[in-house]
1. On distance in nm of label points 7 Å out along Cα→Cβ at positions 13 and 37, which of the structures labelled I, II is highest?
2. Taking distance in nm of label points 7 Å out along Cα→Cβ at positions 5 and 53 as the quantity of interest, name the structure among I, II where it is greatest.
3. As an exercise: relative contact order in percent (Cα under 8 Å, 6 or more apart), calculated from one structure in I, II, equals 34. Which structure is it?
4. Any idea which of I, II comes out highest on distance in nm of label points 7 Å out along Cα→Cβ at positions 29 and 61?
5. Where does the value -20500 come from, among I, II, when helix-only ellipticity at 222 nm (-39500 (n - 2.57) for each DSSP H run of 4 or more, over all residues; to 500) is the thing being computed?
6. Which of the displayed structures (I, II) returns the greatest value of distance in nm of label points 7 Å out along Cα→Cβ at positions 21 and 45 on calculation?
7. To which of I, II does the computed value 14.8, 49 (Rg and Dmax of the Cα atoms in Å) belong?
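Nothing in this text is a laboratory measurement; each read-out follows from the coordinates by a stated rule. This is a predicted model, so every value here is computed, not measured. Cβ atoms are built from the backbone, for glycine too; each structure is taken alone.
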Structure I
Amino acid sequence: MSEMIDITKDRQGLFGHRLAEAAKGDRLIYHVGQHCGGVHRRDAAEASDAGRCLLVMKRAEVEGMFLYLAVKR
């Protein structure tokens, strides 16, 4: 079963390492907010462009907030 891995508190530059360690189908939460942002935003976009993950968003429990996820391929 896939895992939900919260990397929102990880420092910039660790996204690639965390994605490499994840199993296929694992979901990395790289940002929580009203709009996509955070220190992992650019690394997530580059990994998506390279075909290493799929970027999705999911409603958070707090009204108006979203979880930004990278799903490992």
Structure II
Amino acid sequence: MKKYKVYWSFWNLVQPTQKEVSQLQTIWTGFSAPIIASTFIASDDRNALISALLCGIIDKAISCLYLEEVK
């Protein structure tokens, strides 16, 4: 099992995305799509838009991560 030291910075948005971070974003997309869809079905479109915006912000926050492998 690999161990990583996690760094978070806004500057990572302009750097190439790491493979591991891209996988985390894919996992988050898999979790956020049902959240947005169920909010739209159970509530109104305004709340679905708010949940979509929050999920998008979290996705961008994940892309600010930088993972350094610890040896």
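1. Ranking I, II on distance in nm of label points 7 Å out along Cα→Cβ at positions 13 and 37, first place is II.
2. II
3. Clearly, the read-out refers to I.
4. II
5. Numbers: I: -6000; II: -20500.
For helix-only ellipticity at 222 nm (-39500 (n - 2.57) for each DSSP H run of 4 or more, over all residues; to 500), the value -20500 is produced by structure II.
6. Largest one: structure II.
7. Values: I: 11.2, 32; II: 14.8, 49.
Working through the options, I get structure II.
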